[in-house]
Structures are given as structure tokens and as C-alpha cells.
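The structures come next, written out as C-alpha cells.
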Structure P
Amino acid sequence: MLGQKMVFESGNELAALAAKQINYHIMGYYPITPSTQVAEQLDLLGAEGLHDVKLIPAEGEHSAAGVCYGGTVGGGRVFNATSANGLLYAIEQLPVQSGTRFPMVMNVACRSISGPLSIKGDHSDIMYTLNSGWIILFAKVPQEVYDFNIIALKVAEKLRLPVIVAYDGFFTSHQKRKVSVFEKDEDVLSFVGKYNPEVTVFDYENPVTIGSYMNEPDLTNNKYQLHLAMEEAKKVIPQIFEEYCDIAGRRYHMSKGYMTKDAEVILFILGSAFDTAKDAVDNLRQKGFKVGVATVSVLRPWNSSDIYEVIKSAKVVAVCDRQDSFGGGGGNLSIEVKALLKDFDSSAKVLSRVYGIGGCDFYVEDAENIFNDGIKMLGSEKVVKFDYINKYQGGGQKDIRYFEALSEEKSSPGNVLAEFTKEGSVAVSGGTVKESLKMPRRIAPGHGACPGCGIPINVNLLLKGISGNVVLLFHTGCGMVVTTAYPKTSFKVNYVHNLFQNGAATLSGVVEVYNQKVKRGEIPDEDVTFIMVSGDGGLDIGLGSALGAGLRGHGMIVFEYDNGGYMNTGYQQSYSTPKGARSSTSHIGKYENGKLTFHKDNPQIFAAANIPYVATTAESQPVDFIKKAKKAQEYAKKEGMAYIKCLSACPLNWGDEPRFEKNVIEAAVDCCYHPLYEVEKGITTISYDPEKKNKKIDVLDWLSMMGRTKHLKNEKFKDIVDEIQAEVDRRWERLKIKNDCEGL
């Protein structure tokens, strides 16, 4: 055994520690709960100079998987971590990785997939990967997360296959435990060995084509070779388990049982619930019942012979699935165990139970109840073979009305008016703060936003300028989470949610089906405005979808509340995060100075798409905000997409006081970091010029107001501040030139 030490860490932190010790070449990633901590911790260790891993923040999980694939074809050691819908968004890339036989390691902190949205743990995501050609190791406890991350790389490179290390989100990913880890990184590197890739794109003497187009029978042969590699894995993985035991003293098996040798009823369960079920076994054994519990450490390849040896004594196998293969009569584990028993001509009966959906706790009593059903089945009592535990009968919530419906008349008090001029632009009248009070709120005061959060303030300001009926679509994000906790809602108008990457396309479908229904006389043509609300990085991962909707010309408003980070997952850096800012994936340390790149200029990106109307707004200028909202409504109704962006405060992650947020936003405008202007049919007009009002300030004056950037006051960061100031000035000067030159 090699030298080890005891640490007190979570599964996510241990995955990052193993990655640090291996010193991967790159990690392509995109933040998603509950796996985000892996990238956060690895970035923190990098800021301290403890590894050389290049962390690459992609704009979405699909791109993160592409980054990883590119790294592997270059012969690099590559690492990733994801969860839930992020895994599904990347899933197209998984067969590419395995089908071309390039090894890598990806951690999956298992989580419920949308919809409806839930961020809690179950196995509905990992089961989608069963047919992807990846080896899947499943860790029950944080110790196994660490060990399997080291084992996984050796397995991957030995077999030339990618490997997933899966574990339960929030249960294993976040719960801290005492864990033994290797004291010396070189011992880990010695175990995994040197990687000598058979193929890379950097061998110029032997150029290769990777990912060829294939027809029959070549594609059949490709898949057959993948099958053979999985069969070989059944031999290789136990060997590497033994090699690891020699240096760590911890022995692992592909499958495992507890009190199963003479058990008549065996509960088959995956992940962290195994230990809970063990307690139930102990309780029932004391009462004289022959029960046991079994699990697997290797989900792929599915080693039927090894598993059967563990459960062969059972007369009843109660399979517990933390997901359902809807319409299949059980989850994926149930289906595979049934097939396994059939292959071995077993007469054992199978009881299938779905548990723990959306992170629902699994207690010893739950395990005992399942065992009791199995004992009843053993005695030939009639038992429902497939069922959910902890379910309830729904159906009543649809009749609850939290708010009186807002009629079109109530939503059109006439306080702000707009009309197209002869020149084709939109003229707006009214819209004062006093008059705006007549407009009823579409979002109720009852929500869960943090004190000082800019989202409800800015959305309500936008809606002050929007008369008539409204259909809202919210991307996933803080704005969505704090307003729609089931069974209640903060919305007084019709509302839809879809994921970051696809919101604009979804609203496009709503818009066009409305137009078709009106055209066919199926619904009346009413005064309705369609608005997508995005933030928390939603126009990073969702930018392509939004630009696509704009290029197609759908009549809708895209409203971006830019809070400068992925706030709903714990403030990871976004493309809109200021350069030099501290976040949970851009730390300040001896070897790292916050975010490396300048903030993204979304208004100019949308303006370059030639949509009819683009505008920036700020809560410090409410009248300007309301009038631009009204203009956007007119353009959305008659000419196509309109885009509005505001800077939205997040005191929790910006590190400032909620009561001063209006001042912080005002300073962002006065330093021209967030200039106020509009681009109307290609014509740029500055709405507020702080220079002319003698209110222009340096960008550092604004940055100093926030905890995330106040470190920039230190002289050691002067070069970064100078770069930020120069870039802000450049963008401002360009706007002034466009403002002064009609038609630009």
C-alpha cells in the first residue's frame, strides 16, 4: 500500500481532487447543478497553482462535449462533469466519443431530468447513456467517487473507451465524508501510467481521418468492435480493481451483495440507497427473515454472470429503480434484471418499485416495506408487481386560482402609447413613472427572490410598457425558480418554461401556432405580446436559438436580464461576467486573476442580425426603460423580433448591499460599461450620454462598488483595469460614431 491521508470532502470535491492529481490536459465544462462543484473546486485548486489543467468554459454542454472530443483526438487526457439535462444536451456527442474509440473520463452527478424542472437527485439522466458505448462505474459513497475516478482513467486508456463515473446528486455529490486519498500525486500518476495514444491528429508522418462516413458492412463491424471492447472490459475492470487494491487497500467488485448467500428475498438497488437498504436487512434478519441487498459498481458493461452469482439464491428479487422506463413495466434496472434471470433459467419472481424520484428521500422504513412486499410474494400472497412508492393522487391543483385574471382592458390603461411614423420608426408618448402605476403587475409580489434581486424589478419595469395580453416564456434560471415553485405561481398571465438552450425556438412555435390559429379562425385575433425572459447565462447557451428566431423574424420580444454570471447554479463565470471578476469558476489566486476575457456585447450581436429593434435599459432610468419596452412591443407585433437588455443586480453574488443596487446600476451606466442606446432599423441612437451631463466616471469607480471586483483596486491588478477601461472606452467611442452618423 502507498501512503494515504484522511480528508473530509464531498463526492464532487473528491472528483476534482482526483483530476488534480492526474493533472489532465483539459476539462471542457458547462455549469449545471449538482455537478458544478467539480469544475469550481478544480478551478480553485488551479488558482493555487496545484495543477496545470486547462479549464475551458463552453457555452453549453453540447459544446463542452465537443471540446472534450477535440482534446482526445489530439491525444490529451480529458475530463468533464455534468448532470441531468446537461447530459442529455451533450448526449449526441457520447456515441461519437465511443464509436471512434477515444478514452476520457466524465463524472455524472445524477439528477432528475426536466420537465417539470427539478434539480434533485435520481437516476433518470444516467439511464439515457446505457446505449452510448461508454463504460459506466457507479459510486455509492464519496470514497468510491475518488477511487473510481482514478481507476476510470486506467480502464479507459486500456480499453480505448470513454468512462462515466456516476454517483447520486446531492446525496453522494454534496455530502462530506472522511475519505482516504493518496498523499503524493506521483503515486496516482504511477498507477494510471503514461498514456501513449495509438492515434492523434498531431502525427504528421502518419495522417489520419477520424470519423469517416461508413456504410454496410463497415458500420456493423465498427459496432461489433465496440461490443468486443465491452466484453473485454468484463475481464479488464476486475484486474484493475485488484491492482488498485494493492496500492490503496480497498477492494472493489463489479457487483456486490450484503447477506445474499442464503437470502430468499433480495433487494437490488443502485447508488447511495444501498447502505440504507443494509440497515433494513439487519432489522429484518433479527426478525428471522432471510433477506439481502445487492448492487453493482459497474453498470456498463452489464456483467450478467457476476450479478447472478450474487442474487442466485433469491426466490424474489425486488428491483428498486430511481427512474422509470415509461411503458416498460419498470425502470431500466428492472428490465435488465428480468432479462438476466431469464437467461439463467431462474424461477425467481421479480418485484419492481420506483423510488426516490426528484430527490425524494429513501428511508429504512421504505426498504422494509419493499422487503415485506417481497416476503408476501414469497408466500404466494397477491402483490402489485410494479408500483411507485411515496406517490400521491394528483388532479386537484388545476382548480386553484391564485389571482384574478387580467383582462385585456385592465392591461391597457393607456399610460404609454406608440405608433409608427411616416418614416417607419416608432414614436412613443407617455410612460412616466406616475402614469406607469396604472399598469397592473403581471408578476405578483409573492416570490422567492433574494433581497435586492434585480430580476422582478426589471421584468415588472419592462411590463409597465407592454399593454394588452402577454404570454411569457422564461428560460431556466433564478427568475424562473423563485416564481414557480409548485403548486404556486407568481404569474398572473400565461407562462411557459423551457430550458436555456431552446427557449427562443419554443416561443417561436407559440407565436406561429397563434398566427395559424388566428388565420384559420380557430381563435380570435387579440392584442397579445410574446416575451421571452432570459438571464443567468441563458443567452450564452441559448444564443444560437435566440439568433435563429431573430433571423426567422418571429414577432416576439427577447428580454435579457444580465446579472453577469450563471447565478442559479452558484455564480460561475458567464460570457457576460466582467473581465477580472471573481466567480466560483474564475478565482483570485497566485496563479489566477479572475475572468480572463471581456464581457460579451449581446446588443451588438443582435443588432448585427439586423432585427428591427435592439435596446439597452437600466432601472436607474425608468422612463427610458418603459418607453423602449413600448417600442419593442410595436416592432414585435408588426415587424419581427425585438431585443432588450438590462443590467440586473445580484447582491448575493456581486457582493454588495441590496439597498444600494440602484446606485450600482447607475454607476455602470455612467462609466459606460452598460451604455443606454437603441438600434432602430439599423439606426443607432444614444439614449443617455453621461459625458454631456458631466457624470462620466471611470470603470474602476463602478467595479469598486462590488465584492466580486473590488480586488481590482489593488495596484497589482492595474494592467487588468487599464485593459477593461480601454475596452469600455472603445465600445463607447464606436457607439458615439454610430450615433453621429445617420444610417450606422
Structure Q
Amino acid sequence: MKKSAFILICLVFALGLSAQEYLYVHTTGHMALGAPVSATDSLYFSADRSIVFIRCAGKVSGIDVSAIDSISFGPGSATVSVNYSGNAVRIINPLAFEGITVKASGAQVTVNSTNTSQEVTYDLTGNSGNGQFKLYSLHPYRLQLNNLTLTNSNGPALNLQSAKRGAVVLPEGTSSSLTDGPAYAASTEDQKATFFSEGQLVFEGKGSLTVNSLSNHAVCSDDYIEFQNGSLTIPSSGKDGMHCNGHFRMTGGSLNITSTGDGIESEEALVSVEGGSITVVNASADVSGIKSDSLLNVSGGSIQLTVKGNQSKGLKSGQKMLLSGGEITIATSGSVYLATSGSGYDPAYCAAIKSDTEVEINGSTITIGATGNGNKGISAATDINILSGTVSITNSGNGATYKNSKGVTDSYNATCLTADRNISILGGSITTSCSGSGGRGINADGTLTIGGVNQSPGLNVTTTGSKFVISGSGQSAEYCEAKAIKCDGEITIHNGTIKIASADDGIKSKTSVTINGGDISVSNSVEGIEAPFITMNNGTVHVQASNDGINTSKGTTNGGTEQNDGSIFSMNGGYLVSGATQGDAVDCNGNIVMTGGTMILHGPPSQPEEAIDFNGTFNMSGGFFIAGSTNSNMTKPMSSTSGQYGLLLKSSSIVSANTIFRIQDNTGKDLVTFKPARNAYYFLFSSPVLKTGTSYSVYTGGSCTGTLQDGLYSGGTYSGGTLRKSFTVSSKVTTLSF
């Protein structure tokens, strides 16, 4: 009786307070229930005085008198405070009579909010090893994690069953931690993570949060996740580190994730990294550091991914991937996975960057280190387009043979850049190095375009791996070879600085190679540039090869490779220097057409190979051409159908490497002063200044004060040489011995 009378006095007194005051009823269950005095219009007891009824904002709520510990008055608030302490919890709910109900069973807290008039903040603090916070809300809310340490042994620590937007606030200077259990109790509701939300999650603040998951995702939203600030660490995750069905967007803060599944995954929408720092470590097979089944954009921030599992990916997108900014560093060590298919297997590769459609790079700085067998640096199911940015890929993965789905022996290899359709490198700086057996620098099933009229990329491609046998033996063996650039379709070079060093072919196309400009250097190769059709219109090309420097071929024809197979090497302009240590500087299984430019050839040191070899015709109607060759009986002059005069001059004795060979007219004017890089007997020469009816002289030895470049002197004074022959040009092609 005395307690109810005291309560009645307090309640009546409350009605006379300012409209800004709140009445707080403190219960024996460590809960404070707040009611705005201005909205409280009546107070009354049940007949037996065991329940007090408070009518607030038109709604009546009853409280057991026996559960009331005290009554106080204070200012209003839109913050519900939950303070965990072991297996108990203290709750201050100032909105208890405004649509927010809070229930607690031990440290298991459930909030049901029908309040749609304001954004409520839920401030969680304290420590519990057997607690949970579950929320149902019809309105957007704020969830403030204020030095909270919460573990739920049989489910999510935070279980937000609201489809509305939740702002997750990490106050500056605070550190919170969430942990789930090894198995979740059965539920009819989704509970997919240690930190689970049905609605959108937006992370704010400058504090830190650690989330551990023993059996599920660490953080999961069935809508979108945006990370604007704060520090989130996921030391372990049974599944994905961060998982959402809507988009994932990061503009600031830091994420540090170690996961069994994907580091970050959006199942149905965009992944966009615009700022902040992301570090992900994955050791499992067939997972990704960052994965989007839709678009994936990186325009800023820092991303560091370590992927160790077979078939796994660093960045993975189901649709277009746009990398327009930020710094991306990816290390992959997983190997190829051979999935059973038909009568054999279908290989699935580990890749640092993989898109099921297109990859576009336009400003990002990308560094990739790959070590697993068959590893791919950047891989696209359609196209790769590089407009600007810096790309550096080091790949040491080896290749190997396997049985394909038809039961036929096939091979796989590691590649730095690979596309199932086309590759376009219009700008930026790209460096690739592949050291594994059969490894490739750039590989496209379609076309390759390098540079543009006003676009000049820098491209440096190196392969050093050995070749290996796919099938057969001896001369009939089929090999997987370490090629620098290989395409099934056309290769077109418009501009750029291109440096290539290859353990096998430098540039190879099954269709054609067209050079319209740029500065191209193939410093090491077996075949320098190879295609059925090679056209040089402009630019500067330097090629060093152990076999053929320039090779046009459609493959072996009936009767052997000495028959014209219809391939064509056309030189219409530019500057070409080619040298071969064992093969031909230029080898064309078809025809050679030269209408302009400068061609300088340094043939091999000994026969039967030669400086220039062609099975069809060599028609020259313009340009400057000089070649030092062996005394091979296969050596032929230009074709008599040429529009420009040409010479084949055969020395009876060797002209040693770096010894001058010179032709001058009867006035002493220089036509060519040439220093072959290797021993030579035969010299081929053609120039627009070569005329019929004019007397010329051939000299060897001596010295020249002019400028030497690529074996050719320009300017200066020649002296000290030995006159070997004087002659007069009388036909389009002149062959003579000296």
C-alpha cells in the first residue's frame, strides 16, 4: 500500500513538470522506461493496485507495481542505451511509450520499434560472453557500438531484422568486438553472420570494430553495405568476410579481412571502392578477395589482396570491371584446378584480376605477383582495355599438359594479360614478366591494338621460361612455348614505346601484324615478329632473334617450306633493323614488297641461313635497303620486276664483323657505308639514288668519322679502305662478285 501511494505521489507530481521533462520508471530488471510528461494525460491503478497504468500519447501501458524500483525525472532523448554486464543488461529506454519496446532475457536483448517519426539511436556498450542484440524497426535508425564486447555462442551477436537503413556508428576512441558461435540455433529468420542485417548498413565514425565468425559470414546485409569511415578488422570468418545482396561501396576507413570464403562479396549489385584501405587474405580454394556478380569499380583508395587457394581470384566481377584510380596490390599463389569434363578435364585458373566480361583500366596503379601453376595476372572473358594507369605483373607460374574434355592431350600456361576476345593498350605504363615454363606475356584470342594517333603507351614484356612438349617428338613435336605477345587475330601497333625480351617469339599473330608507328625493340627472341602478313607503314623497329627476325608464314605447304605460301611482308615506311644469330634476319615464305622506309639487316654468321630469304618475289619500288649476309647458295637478289635498282654483291673473302662495307659513286659521294654486326660475304643494296649508267665503286675496311647507328654511318669522312670493285649499273638487278 505504501509503495503504490508513493508511486502515485510521484506520478501526480510529474504531471506538473515542464513539457520538456521525461518521467523515468526504473524497474527491478535494470530497465528504465521513459515517458514524455507533456504526452502523459492520465495515471491510474488496477483495482488491486498491483498494476499502474500510464496513458501516454493515446496509448495505455501497464507496469507491475512490484517491478518498479524507483521513479526519476530527466531530459528527453532519442537514444536507447543498452549496457551489457556478463549475463545481465541495463537498459534505458526513453521512448518506451513512443513505439519502442525492449525486452531482455539475461543478456539476450530484443527491440521492437514501431516509431516512424524519428531516427532512434541504440547505444550498445559493456561486455557479455552470452549476449545478443536483435532489432525490429519500421524506421531508419542508428546503431552506436561504444566499447562493446559481445559474444553469442549460438547465433549472431548483432541480429538486425529491420529492412530499413542502419547507420553503424563507431565513435572515435572506442574499440568494439563481436563474436558468434560454432553453430547457430534453428530459426525461421535469416541469421547469416556474426553481424547480420536484413536492411542497409552504413558504417561511420573513427572508432574500431573487430568481428569474428566461427561458422558464417562475419558481416552480412541482405541489402547494401556502405563503409564511410572507421576501422573494421575480421581476423577470421567461416564464410565471407563481408557479404551483401545489394551494392558494396567504400569511401573511407579501413577494412582488414581474413576469411575462409570471399573477403568481400556482393551477390547481385555493384562493388565500388572509392577511398579507404582494404586488406584481404584468402587461403581457401575457389574464393575471391573482392567479388561482384555484377559490376566492379575501383576509383580510389588502397587495396591489398593475398589469394592462396587453387582457382581463386583477387578481384572478380561477373560484369564489367572498371579500374580508374587507387592503388591495387595482389599476390596470388594458387594453381590451376582441373575439373572433370567429358573424357578429360576443364582447367579453371587462379587469377589476380578476372572479369566474366570486360576489364577496363584507366588510371589505377596495379601491382601483381603470381606464383601458382597456370596463374593468370589479368584475365577477361571478353576484352581488356587499358587507357591509362600503371600495371606491373610478375608471374612465375609454370605450364603443364592435361587431357581436355575430348581426351586429347592439351596444355595450359601462366599468362600476365589474357583475353578471350580483344586487348587494347592505348595508354599507360605496362610491365609484364613471366618466368614459368610456357609462360606468356600478352595473349588474346582476338585482336591486339597498341597506341593511338595521340596515345603512346609504354609496354615492357619479358618471358624467360622454357618450352615443353605437348605431344609428338622430334621435328613433329608440338610445344607450348614462352611467347611475349601472341594473338589469334590482328595485331596493330599505332604508337608507343614497346620493349620485348622473349624466350621464344617476340610478337606472333595467326592473322597479321601491322605497324603504323611507335618505337619497338625486340632485344631477345627466337622469332622476332611472326605472322602470315606483316605490314610496316611507319615507326621504328629493332629486332634481335636467334632464328628469324621477321617471319611471314602460313605454315608448311605441300612440297615443303621452299614454296610460296602466299604470305606477304610489306614495308611502306618506317625504320627497321633486324638481326639473326642462327636464322634469317627476314624470312618470308611468300612475297616481300618494299615501297618506302629504311631496312637494315644483319644476317647470321654462317650459311645456310641468310640475311633475307623469300620463296616468292622481292619487289622493291622505294626505300633504302642494306643487308650483310652469308655466302649461302640460297641468297637471291631482288626480283627483276622491281621498280627500283638493286645490287647483290658477293665477296670472294670474308668481310669480318664490324668491318666497313662501302659503295660510292664516281664523284666519291657515299651511297652506303655499312658495318655488319656479324661476318658477311654477300651484300644486298637498293636505294632511290642508285641509277643506271652510273659508275660505282665498292670498298671494304677503312674508317669513317660519321655517326654510326645500327651498323649504318651517316655523315663524316671515309678513308683508308681497300677498293674491291668498280662497276656500272645496267639493269634493275645487278649481281657481281668482288
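None of the figures in this text is laboratory data; all of them are computed from the coordinates on show. The model shown is predicted, which means the values in this text are computed figures rather than measured ones. Cβ atoms are built from the backbone, for glycine too; each structure is taken alone.
General observations
- The greatest value of distance in nm of label points 7 Å out along Cα→Cβ at positions 89 and 161 among structures P, Q is that of P.
- Relative contact order in percent (Cα under 8 Å, 6 or more apart) derived as 9 - corresponding label from P, Q: P
- Among P, Q, which structure scores highest (criterion: mean projected area of the Cα convex hull in nm²): Q
- For distance in nm of label points 7 Å out along Cα→Cβ at positions 41 and 385 computed as 4.3, the structure of P, Q it came from: P
- Computing helix-only ellipticity at 222 nm (-39500 (n - 2.57) for each DSSP H run of 4 or more, over all residues; to 500) across structures P, Q gives -11000 for structure P.
- Per distance in nm of label points 7 Å out along Cα→Cβ at positions 81 and 697, the highest-valued of structures P, Q: Q
- Value 0.05, calculated as FRET efficiency 1/(1 + (r/R0)^6) of positions 225 and 377 (r between Cβ atoms, R0 = 25 Å, to 0.05), assigned to which of P, Q: P
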